[in-house]
1. When helix-only ellipticity at 222 nm (-39500 (n - 2.57) for each DSSP H run of 4 or more, over all residues; to 500) is computed for each of I, II, which one produces -14000?
2. From I, II, which structure was FRET efficiency 1/(1 + (r/R0)^6) of positions 48 and 200 (r between Cβ atoms, R0 = 25 Å, to 0.05) = 0.30 calculated on?
3. Once distance in nm of label points 7 Å out along Cα→Cβ at positions 176 and 424 is calculated for every structure in I, II, which label goes with the largest value?
4. Work out the source of 15.9 here, i.e. which of I, II gives that when mean count of other Cβ atoms within 10 Å over residues 216-223 is computed.
5. Taking -1.02, -1.43 as the value of log10 I(q)/I(0) by the Debye sum over Cα atoms at q = 0.11, 0.13 Å⁻¹ derived from one of the structures shown (I, II), identify that structure.
6. Compare distance in nm of label points 7 Å out along Cα→Cβ at positions 24 and 304 across structures I, II and report the one with the greatest value.
Structure I
Amino acid sequence: MPDVNDLCLLIRSNTPIIVLETHDETRALEVLTRVAMQQNLGFYSWTITDGLKRWGIDNNAASFTLESAEELEARVQRHHRDDNKTGDNPATVLQRIKTLKPAAVIALCDFHPYLPNNPEHVRLLKDIALRYETLGHTVILLSHALDIPDELQRLSVRYQLRLPDDAQLMTIVRDEIQQWQNDHQGQKLPSETGAVKKLLRNLRGLGHRDARRLARQAIRNDGAITEADLPLVNRAKFQLMDMDGVIAFEHNTESFAAVGGLKKLKDWIKKREQAWLRPQAASNDRPRGVMLLGVQGGGKSLAARAIAGLWSLPLLRLDMGALYNKFIGETEKNLRDALALADIMAPCVIWMDEIEKGLATGTNDDSTTRRVLGTLLTWMAENKHQVFVVATANDVSSLPPELMRKGRLDEIFFVDLPDEKTRAEIFAIHLNKRNFKPEQFALHDLALHSNGFSGAEIEQAIVSAIYHCSAERKPLSNEAITQELENTYPLSILRSEEIAALREWAKDRTVMAD
């Protein structure tokens, strides 16, 4: 096991404190028992509920078993014995470790609440570390998250357990399939073509325990492995990361059939689907992302959802406006945490919605904006994970030029207002979505009456017409929709100068999405 070899190397390097952050305590203790066995060291674990326990070697198996409290007490100096064998407090257990012989690996589980603002605990840990040459103890601080005091920083090293690779994930899924079949008298588990591979792909970034739990959930949810299981897996995976607020998991993606027009963008995405999803996609030549620039309501957000839907990938939405925090350094940390989560969720699509809100130049706090831009550009240049970026913007004039160059994003598409043919297609999509038959409407006439309307404005006209007809107990008709169109002033009229300037800028600098 690579984890065992790495930890053995750290111990042989005379590392007194190892900080091990993980949610999978059971697996961590299993790895540490193997480490102790290979190094011929004793192994102890401590929790606030059970106190300090020694794991003794089972002569009948290559494993450790918990030693009784009485056996443990015989190994510790008598004057440090605690009458409460199963509830050593932190100070007591650290005092005991200072006198414990011979050298051992000692895992302190969930010790994180006892370090901040507690100089006694910090000093006791430092004493143990400074006496490493005589004691020989390696203390493992095992918890889901740990902030190490400055006094212990140079005496400790952080280690993170490796995540399961594709072969290990396949073993986990096969084990769960076999268990399901055993529970159903050998019945074969149905699975859709390619669904197992997609399930494996979406389990990447999880630990062994979490991957097994989500695989079991996908299988036992409906007694099969299908593409319908993937959104549930992705949602549960995101919830495990606990990063709500700045970045959000989008539960509903779309298919490109729900997007009117944008033919060049659709063609560009489809040509790169296989190149991006193959195992070699982690190389530097993989597609990195696109920027969708255009008029509000033109379909940029819908296109972002459709890309994730086409590739059957989780979609993460990064709210650029929510990044900013009044405390110095917190804004950049928010972005780093969000991007780290995207790396964990990989392969995935990260949608940076209205990116100009977070990176616009000329703001009151240019220093923070520059640091945010630097963090983002570094990640875009150095990221090796399968994270496809879809950045949407309404105002390109305030975006920094560094973001626009090729290599960080593959292409910039301009999403203009839909033409007549596309408007007819959009009417058909939204009527069909609401269980109306498009062929019963004069789509060509509706398209003529909606010149200058965006896709969002066309949808709203249909919704308003439905409300109006429902109130008057009449069926939806062309006339009702046309009336709503005539009662609406589209954005192309209200903000005609801005749209004209945007078109002029995009004319020779971007690729038309339609």
Structure II
Amino acid sequence: MLDAAERAPFLVKCGMTASLIFADKLYRADAIDARARQLGGGLAGLGIEDGDVIAVMLRNDPVFVDLIRACRIAGCYYCPINWHFKSEETGYILRDSGAKAFFVHADLLPMIADAIPRGLPVLAVRMENDVAVADRHVIDYDDWLATQTQYSGSPREPRGHMAYTSGTTGRPKGIRRFVVPPEQRETQQAVVREVIAAAFGITSGVRMLLPAPLYHSGPSLFAQQAMEQGDLLVLAERFDAEQTLALIEQHRIETVYLVPIMYVRLLRLPPAVRDRYDLSSVRFVASTGSPCAPSVKQAMLDWWGPVIYETYASSEAGLLTVLDPASARLKPGSAGKPLASAEIRILRPDGAACATGEAGEIYGRHPAYADFTYQNNPQARLAIGRDGLVTVGDVGYVDADGYLYICDRASDMVISGGVNIYPAEIEQVLMTHAGVTDCAVFGIPDEEYGESLVAMVCATEGVHLAPGDVRSHLRQRLADYKVPRRIEIVAELPRDDNGKLAKRKLRDQYWSQRGRRI
């Protein structure tokens, strides 16, 4: 618990750096700024140059925040890697990104050691004992940082997050945004601030809470903007429903980042626990990452009041729409209206515009975001573009009042608990099992997670295949959250005359009675 004297600095704007609280420890703004400059100097000392990439595999930790800020000083991209990833998944991103350094929590190293490219500097955070990675030296992050000096070279172009996102190929693609020309930067930053205020509720002087993992795009952007614009960011180690309420009351939080699965868990708290905490300081709840069931949204509005804002976004297109609390009651199931100067078009396969209420593929862009390419895959970037807009395969429509509705996902991507999951990746692993001849993975409705995974698997003739065998095969090769909760052994799967899997037929039996289909 922080006393009044410690909280006082949070009420005063601290330059361009907010103060941070993590695990009830205060990190003052000036110390964060100095450490970021020192870390920026350390990155340069490692040979990190303008436009290079560093990989970050960390849980929520002040070091993650330091790296976000230091990369802007050092002019490099930070590439977050989900710390649940196994060796093969991690190794692919390390290689494809061309990372010049790898920052990782020390206890995660044994799980991924054989995937780390030789010659890549490995800086282990929270290293209590010596750690060996393929017989190579691992650098203790704290000892290393203590010897670094602040960056003193020529100013570098500020860069940021390089997210990895997949498509129907199942192979992740790194989103590498271009640098905004210096003469456009001031105007562009003004647009960014407008968007962040409308979508995330971050403005000068606010106190914010982030209980979501920093390796995701939305929380990463939230943290970056929070540290640049706000006064206080409370970073939780992980989400805990009652702790979230306690932190809001303790620090008089005004803006919170939550995703729908967190709403579900908050609503499950007993009434006596809910009533125990004062939430009157909350002015804005930013919600993105996955669609929120209308019934869940209404329950949260009834409890917290008109403070919840839902945003439709993608790593490629950025923040595109926002649904404010009043509209959430009038337009249940909608993803909102275009955010600020965002442009959204609903197009038919031939590129013609869809009529009002007609479903088609969603294309969008926001001028707050610089254009991008996919790392080592410019062809894939060209494939998703049309007239300056991009699509991630979502299908939807716009009603007569201009509200966007998402009704399907052409790419088959599943969003479970705010996490993007790509069935093609799981299907590829399933087909490496000697007892599997065919398979389909898709999302089905889940009251808690929004969607959960089901795998339908055909067994090789003469082979007895049990769901447990399939699940074990997947768990050895994929992060646990990618392993379908439900595995069904079936005789055959529906395919058309060209051999294409009719996955829609499989999904429709689960989604046909839902008010919102995604």
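We did not get these values from a lab; they are worked out from the coordinates using the rules stated. Note that this is a predicted model, so its numbers are computed, not measured. Cβ atoms are built from the backbone, for glycine too; each structure is taken alone.
1. Checking each candidate, the match is I.
2. It traces back to II.
3. I
4. I
5. Matching structure: II.
6. I
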